[in-house]
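Undergrad: The next part holds the structures, each set out as structure tokens.
Throughout, read-outs are computed from the coordinates displayed, never taken from laboratory work. Everything numeric here is computed off the predicted structure, so don't read it as measured data. Cβ atoms are built from the backbone, for glycine too; each structure is taken alone.
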Structure P
Amino acid sequence: MTTRPTGGRLAGPRTYRRHLARTLAVVLAVTTIGTVTSTAAEAAPRPGTTSGANLGANVTVFDPSMPVSQIQATLDATNARQVDNEMGTERYAFLFKPGTYGTAEQPLQIKVGYYTEISGLGASPSDVVINGKVEVYNRCLADGGTSNCLALVNFWRTLSNLSIKVNGAGQDGCRASANFWAVSQAVSLRRLDISGGNLSLMDYCTAGPQYASGGFIADSNMPDVVSGSQQQWLTRNSKVTSWSNGVWNQVFSGVEGAPAEAGFPTPPYTTLDKTPVSREKPYLFVDAKGKYNVRVPSAQKNSSGTSFANGLTPGRTLPLSDFFVAKPSDPVWLINANLALGKNLLLTPGVYDIASSINVWRPNQVVLGIGHATLTAVKGSTPLKVADVPGVVIAGVTIDAGTKESKTLLQVGNKNGLGISSASNPTTLSDVYFRVGGPHIGKTDVALEVNSDNVLIDHTWVWRADHGVEGFTGGVNGDNERWRTNIGRNGAVINGDNVTATGLFVEHFQEYNTIWNGNNGTTVLYQNELPYDPPTQADWMNDNGTQGWAGYKVGNKVRNHTLYGAGVYVFNQNNPEIHTENGFEVPNRPGVKLHHIMTVNLSAGTIDHVVNGVGGPADNSNTGAPVYVVDYPAVP
């Protein structure tokens, strides 16, 4: 295998200046007319709904005056299209203006499929009330849809900024027992207030095995939560009435009512009273005059509880007129020209082909995607680059590798750049997801590269696909094909200092899944599956001669690093004889501390040790049984 230097290959100052010159040339050509706009005809809103803003054909805005039956029919029709559309190109956002939807007798019961966002348009979650449910069920993948029912591939959906008064009227006894949210990675729950019934993070109403591998909640008031089969989960800056159980690794950070750490790993809870660094995701809302705005929350340090407990979430309000509202047909030069003029960027739902980088140059600029807007690399591009400036927020964006290899998919900062950052105003990535393969073959050296200091990563899934449409034919030959053609060497490479990650999910890359080279880094929940598909041990050998690549690598020169609640899983389905020496590799220094880490064999392959030769093995003799290390180095 070709190995890459730790830290990746970075563009030099000449490349940086050349891109800047091109963008400035476009800006100078259009500054006389102010905001640059596309000449394409604007898409009309969906029939029977109101748009209220120019958000494109795949955004539906509901008004509380609309009949419940009309809203229900619209949502049901989209769910029918999306419930099995895992690798499709359709993207949808359903937005609810302030008011109440559904009644006790006629509840609104929403099912959420792939690439679908359900969000309220209130300034507070209490401004939009759903009497009913917002749910995700298991997918049943065998015997005509009656067996092998699980949530392991329930990805890519969003629920945020509203209240749910749970009402199962009309559903059968099991379905009426809870609001079901049976999901795995790349699914977020944010700014919710749920009452009147339980929230279940697994679907116990279908046939087995009912597995789930999520997930993420932030800034929410939760009722009694049934964690059930969820293998791992992060709940951050929220309030919970009760939490039922843990399977392998449940992490709570700044959560009122969270279960305490007691005898880890029985139960497997990791609990931080306060979150070291946090910033809530920006959200659209409609003000009293009916105008659309984006609220951009401020960063917080050592915080707990919801951001809206004492009123409006602290932060700044930007009118939608401060944004360039992009559609997939808009060329990159037009997007870049508006960013260079000082506009923020709203990406409406769809798939954008990106042949040259979208460049975010200015401090405090916001790039907000709705409806799982997706940037696909074309011609080996890096679809999104952020300069070395403070306060940039990138949220709600999925980035796909293309068929020609990219150096990176998202680059934050440049080692040859200005190096300007702010601890009180970190550049922030919220619900930013990466795919290397899946809907098509993908190739990248590094998916996410962070070179700036003072960056916050708040929930990301960095995924080299283990299954998909093209080039994933199954069996040994298919797995060999995937290993040679679906290229992703490193998932996340963190070179900046003072970087915090809350909810870092990285899977299936062909060398180190995560490399952390910066000092004073903190990760709160890390989840990793090693690649399924190395054909032989020779294909899975570190360049230093050890067997395999750790799922989480802290660089040898790092002096200070803290990791809370982490797991590395192995499933070498192509060759069960393959070994990985360590799940975690870190320098042996007092300032490098790992708290509550584990490895597990899912059914094939071996991780010999948890960390640096300590703990293990996780092999076929203890399939499904985690091997834990409570603290590394051990606490006296």
Structure Q
Amino acid sequence: MSGAGAAQDDEARPGPVAHTLREFALLADGERGALVGPHGDVAWLCAPRFEDPAVFSALLGGRSRYRVAPAARCTWGGSYEPGSLVWRNRWVSDDGAVVECRDALALPADPDRVVLLRRVRVLRGRARVVVDLDPRAGFDRDGVRDEHRGDDGTWTLRTGDLGLRWTGAPDAVRSRRYPGLTTVLDLDAGQEHDLVLEVGPGDPRNWPRPVPAPVRWQETEAEWAGRVPALDGAWSPPQARHSLAVLHGLTSAAGAMVAAATTSLPERADAHEDYDYRYAWVRDQCYAGVAAYTAGDDRLGDSATRFLTARLLADGAHLAPAYTADGDPVPGPGRVDLPGYPGSDAGTGNQVRTQFQLDAFGEALQVFAAAARRDRLDEDGERAARIAVDAIAQRWREPDAGIWELEDRQWTHSKLAVVAGLRAWSAASRSAAPARHRDTSTLLLADQVLAEATRTGLHPSGRWQRAADDERVDAALLLAGLRGAVPVDDPRTLDTLAAVQSELSLDGYVFRFRHDARPLPEAEGAFLLCSYWTALTEAQLGQTVRAVSRLEKALAAAGPPQLFSEEFDPGQHQLRGNLPQGFVHALALEACVRVPDLLGGRP
């Protein structure tokens, strides 16, 4: 697996296939995530944590691989087991054989070592299944060394700082075609075969003895069954429940939810807008927390509350827009020596670490208010909420980067977001406190900020505008009515919705704002987040047909694995950007749960 012969094999090896994003399935355990393609290829896995370098990086053009698929020509399909991130690839071959590969990251998760479970089963006929393993740590930089097969058939090997232990492939040999280990499984109908790959720091020979695969599967099934409640009253119970599972998969034991499992997937080809989203954004975490409490999932909601509490207690008015899952600063931008996904460059880190985002304080108060309404907020959470209120009082006049993380300006949405948060927190704290202890200063601060937002952010037509010096409408301004900065039937809300519907909507999908005179799709894709905001606002206002149509359109943007990215190309019907995007799944969940209630309980 190393040396001159391996290098020559590597040069002759065909390049990795670049699948469209809608074909990838997510495996995640809260600490890291993997993407699996339709050919049974693990195209992406960072280890041991989300933000660490990839050990399988074919997604960005790397040569590393872990493939399990039939040898014969076949067609592909797949599905998740309900309420989980247990994925089943399914193939039907020329000779009629039907093969499944059941994939999952094992639960409960070890923060230092990922356990990837793969169970091959032949449902019909007889099949030859090819298994190839070629890990390369450091985004494909480091080859394999210290390769060893034990007497029990267990493989141990090293790549970079990582160790790997592979069970279930005792007959694997070095491939004559490419670097790596390969084996063939000959299975009859009804037979199944388990493969377990563990990846983590250190020497795998010093790890505890491996847990048998059937035990790992039982533990994983039990964990998923206990995490994701049924959502029978939702608009689309399967998609709502699946979005909830995705949010659980992106949320660590520490409570942090990463924005996405990937980096550098392009929003538009060669537009140099290729970002690293493997970090926990405060705003995204807030959207997930509100959605979880709305769906009745206190476990996930409490995770968001716990993370926000810790960050506000630590950083106060200097709350960063994003952190690593451990709460550390996000590293600055850097490049990776990989070709990148077609149309993009490969990079890590994010410039968000240097920004100030005022709206995050208001969104955090929304989560604390939701927790308080469900009697889930402890003393530390209440203290964190008061810190957020004080931070708003201290900093609301400052320009900030805004929800879309652009240049520092006096963004109208930022002010409306903190107004909504202040009102929500005031209402929640008033209901929990005796009348003699009620604090009126929070509402007075909300009124003060709203007066300034109205003075500088109201368009001559009566709707909200992006900023005092920017008269364009922005879909994010719908949150003023949706979250309670002003009543949902306030004329400013009604006029803003009408402008979004007429100026930012195309084929039922909603864009953020108009960049320039170009047609909307030429500037960027539709933002699925904005479609869900619009559907919720329409439902609140009783625009039933529009709300239902828009919600159904947004839900239909997902590919076969039911995952959403940040953007959707309505013309080509393709996902754009990093995958899966947590805040889109959060709003999909919230919309699926709330729209039936808003429309009188009609799912």
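Undergrad: Can you say which of P, Q returns 13 when relative contact order in percent (Cα under 8 Å, 6 or more apart) is computed?
TA: Going label by label, the one that fits is Q.
Undergrad: Moving on to the next point. State the single structure among P, Q that was used to calculate P(r) over Cα pairs in 5 Å bins from 0, in percent, for residues 340-539 alone, giving 1, 7, 15, 18, 18, 16, 11, 7, 4, 2, 1, 0, 0.
TA: This figure was derived from Q.
Undergrad: Please compute mean count of other Cβ atoms within 10 Å over residues 556-563 for structures P, Q and give me the label with the greatest value.
TA: The structure with the largest value is Q.
Undergrad: If Rg/Rh (Cα atoms, Kirkwood Rh) computes to 0.99, which of P, Q did it come from?
TA: Of the options listed, only Q reproduces it.
Undergrad: To test your reading of the models, identify which of P, Q gives -2500 for helix-only ellipticity at 222 nm (-39500 (n - 2.57) for each DSSP H run of 4 or more, over all residues; to 500) when calculated. Walk me through the numbers on the way to the answer.
TA: Values: P: -2500; Q: -11000.
Going label by label, the one that fits is P.
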